[in-house]
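Multiple structures are listed underneath, in structure tokens.
Read-outs: derived from the displayed coordinates by stated rules, not from any lab. Please read all numbers here as calculations on a predicted model, not as lab measurements. Cβ atoms are built from the backbone, for glycine too; each structure is taken alone.
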Structure 1
């Protein structure tokens with residue numbers, strides 16, 4: 001998974017932003033169209049989208065809507081469209097923030113750092129009797145360490161970060177295994193079963209990881 005997916009068809013501007021972000025040790029990918037952005041997101045995932053609106057083909061509003069159908073990944077819109085209606089449309093579609101072009105690079109970087117700090121830089125994720133340490137990649141139930149494989153940890157973390165939101169099997173698989181993986185989708189079902197055995201009080205009657213029939217799974 002990359003840290004930041006920049007969706008920008010102005011190559012000079014995209015390259016400049018990449019330089020600043022990589023200097024801050026972010027892993028960055030770039031898409032110059034809406035369709036390419038969705039392809040890269042499905043294949044590699046991203047922790048943040050920096051999204052232009054005026055793109056060839058599908059515009060940024062369309063990309064934002066598509067991403068929100070499957071994920072609550074933070075989206076920062078960066079656009080020369082400065083009208084009130086454009087800003088409202090972006091926020092209504094699910095963007096986390098909206099900054100106008102031309103922007104001050106220091107302000108943009110501050111907004112990006114702020115999103116990462118609020119969303120990802122807290123070491124621990126707690127929910128009820130479950131606790132995950134993102135840095136040490138350890139998990140606990142009732143403060144007792146759980147023995148999780150790397151994929152089990154990634155899967156549980158993704159589910160907990162999207163608490164209450166149904167996630168499709170295809171999305172979960174692409175985020176944890178990658179769309180280029182040689183594994184089969186059935187691998188996800190097996191890992192969900194293993195997770196339930198480790199975190200549920202009664203794995204046969206799960207109360208945390210629920211099946212959303214015909215779609216995927218939801219952590220509650």
Structure 2
């Protein structure tokens with residue numbers, strides 16, 4: 001063993017540094033589902049800044065230093081408080097916010113979101129199925145993003161009002177009617193936040209022909 005370590009010391013140091021870099025500083029996250037469509041597509045791989053909010057001990061949820069505060073509109077990876085699965089959603093409610101939804105219309109602190117540029121789309125589903133959808137621009141409290149609704153999908157279209165507790169955050173998927181987000185799993189404690197997704201690293205059409213989507217490579221996540 002000593003001889004092996006001596007002969008491969010450089011490679012082992014590289015692996016150690018790479019592991020520390022990925023578990024404490026930066027990471028990538030494949031997108032397996034359509035919960036963030038149209039912002040993120042199945043087959044996208046996104047870059048995640050693990051130092052956006054906290055510096056954590058590698059492989060733990062123990063934060064040793066706060067580096068920044070999550071902001072409304074951030075696209076965030078986090079560990080689900082319901083089952084421990086890694087998720088990626090959009091942050092819509094910060095501590096102290098009152099979040100509510102009435103028939104798909106989002107309200108934050110009593111202010112209703114504004115919707116414009118409505119268009120019809122056909123969205124792919126599992127097992128080769130498709131469903132009709134509505135895509136729109138949502139504006140609320142200085143944030144703007146493209147979201148979509150799937151009227152034929154059973155979903156929780158009204159909830160709240162919910163007050164976001166201290167050190168917790170409320171998340172929604174941009175694909176509002178096809179997302180297991182804070183409507184179902186509850187608010188997410190800060191300790192479970194992993195990092196902020198900021199760019200698409202690579203992308204391939206895993207729901208179709210598996211060809212690379214070159215136009216998405218390097219795209220900034222809005």
Notebook entry, point to check: Which structure, out of 1, 2, was P(r) over Cα pairs in 5 Å bins from 0, in percent, for residues 100-203 alone calculated from, if the result is 2, 10, 18, 22, 21, 16, 8, 3, 0?
Noted result: 2
Item checked: Structure from which 15 was derived, relative contact order in percent (Cα under 8 Å, 6 or more apart), options 1, 2 -> 1
Next item on the list: Using the calculated result 1.00 for Rg/Rh (Cα atoms, Kirkwood Rh), pick out the matching structure from 1, 2.
Entry: 1
Checklist line | Value 21.8, calculated as mean count of other Cβ atoms within 10 Å over residues 36-43, assigned to which of 1, 2 | finding: 2
Next item on the list: Name the one structure among 1, 2 that Kirkwood radius over Cα pairs in Å, for residues 108-163 alone of 12.1 was derived from.
Entry: 1
Notebook entry, point to check: Given a computed value of -13000 for helix-only ellipticity at 222 nm (-39500 (n - 2.57) for each DSSP H run of 4 or more, over all residues; to 500), which structure among 1, 2 does it belong to?
Noted result: 1
Margin query: To test your reading of the models, identify which of 1, 2 gives 0.7 for distance in nm of label points 7 Å out along Cα→Cβ at positions 52 and 68 when calculated.
Written below: 2
